[in-house]
1. Taking mean count of other Cβ atoms within 10 Å over residues 121-128 for each of I, II, which is largest?
2. -12000 is what came out when helix-only ellipticity at 222 nm (-39500 (n - 2.57) for each DSSP H run of 4 or more, over all residues; to 500) was calculated for one structure; which of I, II is it?
3. Who wins on mean count of other Cβ atoms within 10 Å over residues 57-64 among I, II, i.e. which is largest?
4. Given a value of 28 for relative contact order in percent (Cα under 8 Å, 6 or more apart), calculated from one of I, II, which structure does it belong to?
Structure I
Amino acid sequence: MKAAFLLLGSLVLFCDPLRGQSIPVTDARSLADNVIKLPDDLKGKPAVLVLGFSKSSSRQTKPWADELNRDFGSDPKIAFYQLPMLQEVPCPLRGFVLQGMRKPLSTADRKHFVPVFDNEAAWKVAAHFVAPDEAYVLLVDGFGRIEWQASGVFGDEKYEALRKRAITLEQSVAPHN
C-alpha cells in the first residue's frame, strides 16, 4: 500500500496536468536594487524560483535556496530567484521587513532575493498553494512556463530531481555548436 502511495505521489509530482502553465508577469526589485521583470528577464534561459507566502515559510525556503544558490547562484545559464510574497505586509511596515531580509544576506545573495508585493493570488495558483508556511519551488523554461514543481520541506530526492531537470532544460535551450 505504501508503495502505491509513493508511486501515485511521484506521478502527481512529475506528471503535473498544469505543467506548461505560465508564471504571472511580475515587475519587482531585488534586494540588490536590480529591476527584475519575469518572465521577460529570463531571455530564453531556465529559472528556478523559490516562493514563500509567510514569514514562517523561511524555515522551508532557506534550505532550498541554500542548495540552489550553491549549485546555480553563479551559473549564467540558469537563473535563480527567491520570491517572498509580501502583498499582505502593510505599506508602512514594508521598509522594516525589507531591512530585516537584507541584513543577513551577502551582497551576492541579494541579487537573487526578489520580494514581490503584488499579484499574490496568481502566484498561489501557479504554485498550487496549499499552506502558507510551505516552500514552493518552480522550475520554469526561458519563457516562464512551469516545467517542474514541488512544495514543502527540502529533501535530497526532490532536490536531485529538480537539479537534473534544470540541467536537462538548460541543455535543451543551449546553442548547439
Structure II
Amino acid sequence: MPPLSQRLNPRLDALFDAFDRLGGEAYGEEVSQLSHMLQTAALAAADGAPHALIAAALLHDVGHFVAPSAAAEPAPHEALGVDWLRPLFGPEVWRPVGLHVAAKRYLCATSPGYLEQLSAASQKSLVEQGGVFTPAEAERFIATPYAQDAVRLRTYDDAAKAPDAKAPPLDSYRELLDRLVTPAS
C-alpha cells in the first residue's frame, strides 16, 4: 500500500488491502484472482470502455475476497461484491459487477458457441450459478438497467485468463477509482 501521503482516498484503503492480502490466491483458473481482475480491467480500457466500466471490470470478482463464515450459507460472489462496492461507488460500477454472472447465463442462451468457449472452471460454475437462461429469463435480464454493461464486462472477464498476460499494476487504477468514489454519507 502506498504511504499515507500518496493515498488519494482513505475509503479505498480497505479495498486495496483486500487485493494485497487475497489477490494472489487461485480461484479455479490458471491465473491468480489479482491477475485475472487486472487483465479484465486492461481489456476494458483497451476497448475504450467508460471509466465506470473499467472500474467494474477491475472489481468484478472482489466478492471472492469476502470469506463467509463456515456456518453461514455462502452468498454468491457477485452479491458479496455489490455489498462491498455499493457504499463506495455509484450503480454504474456496482450494478455490472452484480450482473456479470447473469450475463454469462444470458450469453450462453443467446450467443451460439459461447458456452463451448468458456473455460472449464466457468462451465462448472455456470451449473452452480443456475445454468443457461431460458428465453424468458434472457429477455428479462437484458431489459435490466446496466445489463448491456454487464454483458460487455463478461466478455472482458472471459478473455482475462491468460497466465502470461501483462496488465498495468493495481496502483495504476487508484486515481480512476478515487474519481468514481461517491461522497461519504
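Rule-based calculations on the coordinates, nothing more; no lab input. These numbers were taken from a predicted model, which means no experiment stands behind them. Cβ atoms are built from the backbone, for glycine too; each structure is taken alone.
1. Details: I: 17.4; II: 13.8.
Checked I, II; max of mean count of other Cβ atoms within 10 Å over residues 121-128 sits with I.
2. Numbers: I: -12000; II: -16500.
Derived from I, not from the others.
3. Values: I: 18.9; II: 25.5.
Max of mean count of other Cβ atoms within 10 Å over residues 57-64: II.
4. Working: I: 34; II: 28.
Structure of origin is II.
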